[in-house]
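The data blocks that follow each hold one structure.
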Structure 1
Amino acid sequence: MTENWDQEKRAKNRWFINLALYNEPEIIVKYKADLQRVGSKIPETIILLREYARLNDWDEVKNSALKENILKKRSSQTVNYILQAVKKRLFNNPDLPRAELVASVVSKEIPLAAKSQILFVYLCESDVLVKRLLLNLVKSRIISSERKMSANDVYDFLLAEKRVHPELKRWSEYLCKRWSRGFLSVLRDHGFMDPAPSKNLIKPSIRVEAFAFFLFHLIEKKLPVKDVLKNKLWDTFLLGPSEKDNLLNETQKHGWIRFLRTGEIIELVPSYKSLEEWLNGLG
C-alpha cells in the first residue's frame, strides 16, 4: 500500500512539474515614470548621436553636453535627464541595431521624418508603458473610425492598468495627468497626432529609410524571409501586410534589395551584406 501511495505521489509531482513547464506565468514588467521628465527630445537626441558618431565614446559625449553645453540648455539637471533618457533608449536593447549604427544613420542626409521614426522605435522599446499604449489604445483608434484621443483617455488607461500593475497605485493623480500629457506630446513629435490643440490621431507614412534600417538589421540576423516580415518590430510602425509590400517595392526601387512575391513564395535578396554596409552606401 505504501509503495502504491509513493508511486501516486511521484506521478502527481511529475504532473505539477509538467504543468509548470507548459503554463509559465506571464512576466509583467514594471512601469516607470520617465517619459514626463524628458519627452521625445528628437533634436537633442540627434545632436548627441552625431557627437557620438564623431567621438565614439559616450563619456566624452557626456562631457561635451555638460561642460561645452552642446545642447544649449540653461540647466545641467535638464541635460542630465536628457543624457539618461538617450542612454536608456539607445544602449540597453540588444535586439535593436547598436547605438553607433543609429548615430551613423542620423548623421546621414536623410529626411528628419525618417530619423524621427527610427528613434521612435527605440523610445517604445525602452518604455513598456509607451509601447503598450501605442499597441492597445492608439492602434485600435487609428484603425477604427474614432481617430481622436485626449489626455483623459490616456489617464483612464492608466487607471485601468492599476489592476495588473500595482506600481501605478503609487503614482499621484498629478503624475498620471502629467505623464498622459507627455504621451500625447510624444505622439505629436513622431507624427502620430496632429499638432496641439488637435486631438486627431494619424497613421504616419513610414519613410523607406527608416524601414530599410530595420529591414537590413533583421536580414543580418539570418532570419527566414517570413520571420523578417512578421517580426514584432514592425508593430511599432503599425504596418499591415500590404504596407510592408509597398515599402519593400520602394526599397527595391532604390536598388537596396531585390523583392518578388508570387503567392506564398517570397524572394528577398539584399544588395548589401550588412546594415553597416548599407549605411556606408547612403553616403
Structure 2
Amino acid sequence: MAAPSTVDRGLSLRVSTDGPPSVRDGSGSGRIISVLLETGLEEWRRGWRRSPRPMPAREAVVAASEPTRGTATATQVVTEGRLAYTVLDTPVDVDQILASVTDHLAGADTAEVRLVIDNVEPLAADQGVAAVETLVSGVRELLTGLVTDVTIGCSVGTDTDPTLASVFDSFDTVEGGDPITAGQIDHLRQTDPTTFGYLRRHWAEAQRGLNACGRSYPQSKQVHSTLSDPETTTQALGATLSGLVTLGALDMWNETVGPTRYDLTAYRPERVWEVGICFLSSSTDQLNETPSKE
C-alpha cells in the first residue's frame, strides 16, 4: 500500500484474519509514536529494516508487550536522539499507555506526528473488549490537535471475542476486506438480496450466538436462546445463519426431517470474521448499498 500524498486526521483500523496486519504502510518517514501491545521492541525495530517503508526520522516507542517487559523501567533515548522508548511495568493498563504517549508528544511539532498501534487483539484477550474501547476513545482525543492520524492493527481469529466487532464502528476507516470474500458476498447480494440484507445487519450477533452455543447440531431458535437482549428474532437469525452457510462459515445438518439444524462441528469462526470485515471495510462499501431489484 502506497503512502498517502497528504496526511488527513483520522482514526484507521487495519484488520486481518491472517496474523497481525501491517500498520507501517503509509506511516511516512517523519516522526512516529509506536505503541506495541504484541510485538517486542527489538522485533519492531528490525521490522523497519524489512519494510518497504523507510525508517522514520524519529520514533518514540511505548512497549506494553510481554516480549519487551523487564528490559527497562523508564524512558530511554538512543541513537543520537532518533529513538526514545518507554517500557511499561506489568500489569499495564490503558491509562499508562495513554499517559506515556502524551509524554512523548510533549514539546513535539505535532503537525508531523503519527501514531501507530501494532495489534489491539492481545489487549482484548487479556483485559477485555472494554479496555480496547477505552484505548480507542483516548486515542481519539489525541486527534483533536496532538497527532495527525492514527493507524491501529487488529488480528482476529478463532479465539477472538466476537464482541470486539462492536469497537470497529468507532473508526473513521476500516481496511482489510478480502477481495474474493467480497466478491462472494456481492454474488449473494445479487442472487438473494433478502438473505444478504439479514447477513449484513446481523452477522456479528449470529457470531456471538454461534460462539456461545454448546450444541453440535442446533436449530436457529437454540442459537438464538444463547443471546442476551438480542436485536434479531429467531427467524431473522435463521436467515443470517443461512447466509453464513452459503459463504462457507458453517454447514447444515442434513440428517433430519424436522426444522433446519446447523452443523457446528464444521463452524469456522475466522470465516465469519472475514465476512464481517468485508461489511465493515471502507474498501468494500458497495456491499452496504441496497441491492438492485432488476
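Here, each number is a calculation from the coordinates, and none is a lab measurement. Computed from a predicted structure; not experimentally measured. Cβ atoms are built from the backbone, for glycine too; each structure is taken alone.
Using the calculated result 0.8 for distance in nm of label points 7 Å out along Cα→Cβ at positions 36 and 172, pick out the matching structure from 1, 2.
On the way: 1: 0.8; 2: 2.7.
Attributed to the structure labelled 1.
Can you rank 1, 2 by mean count of other Cβ atoms within 10 Å over residues 44-51 and just name the one with the largest value?
Details: 1: 21.6; 2: 13.8.
Comparing 1, 2 by mean count of other Cβ atoms within 10 Å over residues 44-51, the maximum is at 1.
Work out which structure the value 5.3 belongs to, where mean projected area of the Cα convex hull in nm², for residues 76-139 alone was derived from one of 1, 2. Show your work: numbers first, answer last.
Numbers: 1: 5.3; 2: 5.1.
Structure 1 accounts for this read-out.
For structures 1, 2, which has the highest computed value of Cα Rg over 2.2 N^0.38 Å?
Numbers: 1: 1.21; 2: 1.12.
The maximum falls on structure 1.
Given 3, 17, 29, 28, 16, 6, 1 as the derived value for P(r) over Cα pairs in 5 Å bins from 0, in percent, for residues 124-187 alone, which of the supplied structures 1, 2 does it correspond to?
Details: 1: 3, 17, 29, 28, 16, 6, 1; 2: 3, 13, 22, 21, 18, 11, 8, 3, 0.
Traced to structure 1.
A value of -17500 was derived for helix-only ellipticity at 222 nm (-39500 (n - 2.57) for each DSSP H run of 4 or more, over all residues; to 500); which structure in 1, 2 was it taken from? Don't skip to the end; give the middle numbers.
Numbers: 1: -17500; 2: -11000.
Structure of origin is 1.
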